[in-house]
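**Student:** Scrolling down, you'll hit the structures one after another.
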Structure I
Amino acid sequence: MRRRLVAGAVLGVLSQLCSVALLLTAAWLIVRAAEHPPVLYLMVAIVSVRFFGLGRATFRYAERLLTHDAALTAMTEQRVGAYHQLARVAPIGLPRQRRGDVVSRVVADVDAAQDGLLRIRLPWIYASASAACTIVLLALIEPVSGLLLALHVAACALFVRCVVSGATRRNGATTAELQGTLSADVSLVALSARDLVAYGAAGDFRRTIGATIDKLGARQRSRTWVGGLGSAFVLASTGVTIALLAARASDIPAVLVGVVLLAPVALLEPLQSLADAERLRPDVDSARRRLDDLSLTPTPVAEPATARPLPAQSTLVVDELSIGWDHTISRDISFVLDRGSVVGVSGPSGVGKSTLALTLLKLVEPRAGRVTLGGTDFCDLDGADIRTRVAASSQDDVLFDTTIRENLRIACPTASDDTMHAALGRAGMGSFVYQLPLGLETPIGEHGALLSGGERQRLSLARLIMSGRDVLIFDEPTEHLDEPTAVALMDDIVAVARDHAVLVISHSPYVLARCDRVVALHDDARPDHVGARQVKGFSSPAASA
């Protein structure tokens, strides 16, 4: 990529030099032809004009191919890197990041960051090279003219670098920040539209989004105005320089007057590109800072310097575990989860049941205690390796707006149709899919909107089964389901436990009654807290008390 970028930059410089040479050679040719010399005296200039005209287009085309290829390659690598950073810090590392803003960082900010190469760095390289060559040429013709052109170039470069860029920076929030806010607001409204309409709050959010759009529009108009100011300065400076050079025309050979006077015009395009570049610089810098903030976010869960290999067994042992994000919310959690067993976890809302699931996936650091997988401490295992043995399904599992097949392939991209039907059958959804006209190709709508609540849960269960994990964690699997559907779903979960170790997090008495044993969590902040405890033979809420 670096070689392509260097080659593209060289071709870009050649294209810009051809553009300058084309204008200056044409100027010499016109003035010399006015003297009516023999036509052979003009043949070199005529051929040069043709060469520079063809060379400009050819070099520019090749330059665009190489530089854009390098930039797109770098953008792809940076976007993949951003995804890796999100995977590294999620979910505990992004507690204050809004969903739409995170998407904006991965998409819009990566795109904007690449403008730093194509629309800022390269224009400065092209302008510097073409200006240096033109100044040297004029200095050889007439030193004072070269000095005047050098002062013109320096004044334009200083103005656009300090004034244009500085005025854009002083204009308040950058486009990247406002786009992130707008993306977050729009995402929130799109996901919560029904509730906002139901509670009459749609107007408030519409005004909020409108205000953000107005700020973004004002920012873009101001940035365009500042860029126009830079272009106007370049034009004005070019006119003044031409006038000064014209005043010295008597000191310049007559045949070269056209070359000297048109030299500032030849540099007009590269110098104006600097004004466009500098009005973008603050937004590019802001986009890079936002991406750097993501990469500098500390890893929420420590990984071992040298991870041990996964053990052959997948028995999960939790010993005196304390859990929480920034403070302990539950402690003294102990249980053993092995193949064929169903362990339930109960407790009031906010006691840390979902946090326990994230801790067992090594997505949240334990506050104290110990968790082992097959006798090996979690601290000695890589989190990604642990998640090849442990998987979880929650009540709000993401179902994508595509087909049943594609939603299942997330768990196993190479799975065959027979494997998918087998998993659906074990999840109690086999006959339902067989009866569908399109079968596995049936679209399910956004968030599974075309499925019932029970069907969505069963599809999540089938996906979890297809993942091939040994330890399966279900977080409130029967939430929002009617009793017959919940009973049937729980029957399927218990049946799955014959080949897996199953942990079920629920507050439903019926669900917990189907578990082999139940661990009750209590709020660590309560004065009567005595820690988590195991309740055997749980059958009703009174039993856990």
Structure II
Amino acid sequence: MEDYFKKILQAKVYEVAKKTPLEKANNLSKTLNNNIFLKREDLQDVFSFKIRGAFNKMRKLSKSKLANGVITSSAGNHAQGVALSALKLNCSATILMPKTTPLVKVKAVKNLKANVILFGDNYDDTYKEAIRISKKNNLCFIHPFDDPEVIAGQGTIAVELEQQLSEPPDAIYVAVGGGGLIAGISIYIKNIWPSVKIIGVEPEDADAMTKSLKNLEITELASVGQFADGVAVKKVGKITFEIGKKYIDKMITVNTDEICAAIKDVFEDTRSILEPAGALSIAGMKKDIFESDYNNKNMIAIACGANMNFERLRFVAERAALGEYKEAMFAVEIPEKAGSLINFCSLLNQRNITEFSYRMSNSINAQIFVGIEVNGLIDKENLLNEFKNSNYRFVDISKDELSKNHIRYMVGGRLPHKFLKSDKSNLVELLYRFEFPERPGALINFLKNMKSNWTISIFHYRNHGSDVGKIVIGVLIDSNEITDWNQFVELLGYKYWDETNNQTYKLFLGASD
């Protein structure tokens, strides 16, 4: 690894990159009882660290290669780095981006005079097409992460950390996608401060490095979640994996709610808004502190990107409260009689209600969907104990995606039970949740592929400003056609979840008596 250490020291990045500040996050430090510092890579001109690796690679290309032009594939941040580098070095750049890339990133790349081609539903499809075009047109491919010069460029962050710190920190938390950032930082840090912990953070639904290190071999994921699009890769690099095996001390995975809470945390400290991938390190650091009970440690999190779609903020705000345990969501059964709601509210001990859905029922009991303000994980556990000691039947649905994305907006109606008991006695209702690339025609394509005799009984879609469309659909089909339905959902190629036996669905949307 000595060659990489030298490459980092010799990297050429500051013609376009900034030396970014290392700032103490005072609110987070107080809340977490540790000294929390943010390395502000979101303050680069392209709002991401990616400019470092892209420029270092391109700065070292021969004049003939630059004259031919360069090409890359990227979900956005690396694309902007390559485009700005090409503008600085006066060469042409072709950028392939997934069709699901946020518009803010596409516009930013086009504004830098690059030729943008939207191709594929995810980074891996885009990468394969970029490689094909690069060979066909003799263009130099600038890899987003698995390239020695790109890794060295990202490693200049660690050089700055050494200059900015009077003593080694206890740990550095780094977002991981393909692994270029953590590879560059870990090589340099482990050579100068071997005792510093290097901790990688990935989304739970895009954990390629976590699985690869656990399996001791590069492990390709079947699919990846797109919320943190900047790290949504199915497979880490060969070089970055080898570096990771040697230098990464631990991997942490976080869920969407925890990422949203971290975005809010950074906003409250800096008034800046990180993109999901940019806030990964903060989310992982918080989780590690809670689980390991650290106190008075010096922790650094790399705030690595801020290319956020404005429309996504609504979703982030809704989910942040759950991620930081400021809200809990429950399905509760109450008696269907006058005074029941007042009696239920008295159980909450003056906690605020954040959401409440109820519809009169003909049955003895009614189901309510309620969000309740809590003050941290301990307070939520206290509330759960209070429910358990009460006479109410309840379900904690704070982590149920069907409830959070759909049912909370749908409470109020049920399928009449007599409909299933009519002359079409073989009818059954299935409930499925799907995620598909958010692009024109995707929803229509989904519906057109359904059999015409399958009746839609439930449908909910809500645009959260995300790269992925989320729908829940109920269908009435003959029980003899369940095999056909299973084949349909498999052939679609979209991520899906069978929610037919989901408890919340049965409580709020299932067939009535």
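Read the figures in this text as sums done on the coordinates, not as results from a lab. These figures come from a predicted structure and were not determined experimentally. Cβ atoms are built from the backbone, for glycine too; each structure is taken alone.
**Student:** Output the label of whichever structure in I, II has the greatest value of FRET efficiency 1/(1 + (r/R0)^6) of positions 135 and 255 (r between Cβ atoms, R0 = 41 Å, to 0.05).
**Tutor:** I
**Student:** Given a value of 0.70 for FRET efficiency 1/(1 + (r/R0)^6) of positions 15 and 263 (r between Cβ atoms, R0 = 35 Å, to 0.05), point me to the structure among I, II it was derived from. Before the final figure, lay out the partial values.
**Tutor:** Working: I: 1.00; II: 0.70.
So the calculation was done on II.
**Student:** In addition: 111, 53, 52 is what came out when Cα extents along the principal axes in Å was calculated for one structure; which of I, II is it? Mind showing how you got there, number by number?
**Tutor:** Details: I: 111, 53, 52; II: 77, 55, 40.
Label of the originating structure: I.
**Student:** Assign the value -12000, calculated as helix-only ellipticity at 222 nm (-39500 (n - 2.57) for each DSSP H run of 4 or more, over all residues; to 500), to the correct structure from I, II. Walk me through the intermediate numbers first.
**Tutor:** Details: I: -18500; II: -12000.
Traced to structure II.
**Student:** Also, I was wondering about something else. Here FRET efficiency 1/(1 + (r/R0)^6) of positions 239 and 375 (r between Cβ atoms, R0 = 41 Å, to 0.05) has been calculated and equals 0.00, so which of I, II was it run on? Mind showing how you got there, number by number?
**Tutor:** Values: I: 0.00; II: 0.35.
This value belongs to structure I.
**Student:** Compute distance in nm of label points 7 Å out along Cα→Cβ at positions 247 and 319 for each of I, II and report the one that scores greatest. It would help to have the intermediate numbers written out before the result.
**Tutor:** Numbers: I: 9.0; II: 3.0.
Sorting by distance in nm of label points 7 Å out along Cα→Cβ at positions 247 and 319 in descending order puts I first.
**Student:** Can you rank I, II by mean count of other Cβ atoms within 10 Å over residues 287-294 and just name the one with the largest value? Please report the intermediate quantities before stating the final value.
**Tutor:** Working: I: 18.4; II: 14.1.
Biggest value here belongs to I.
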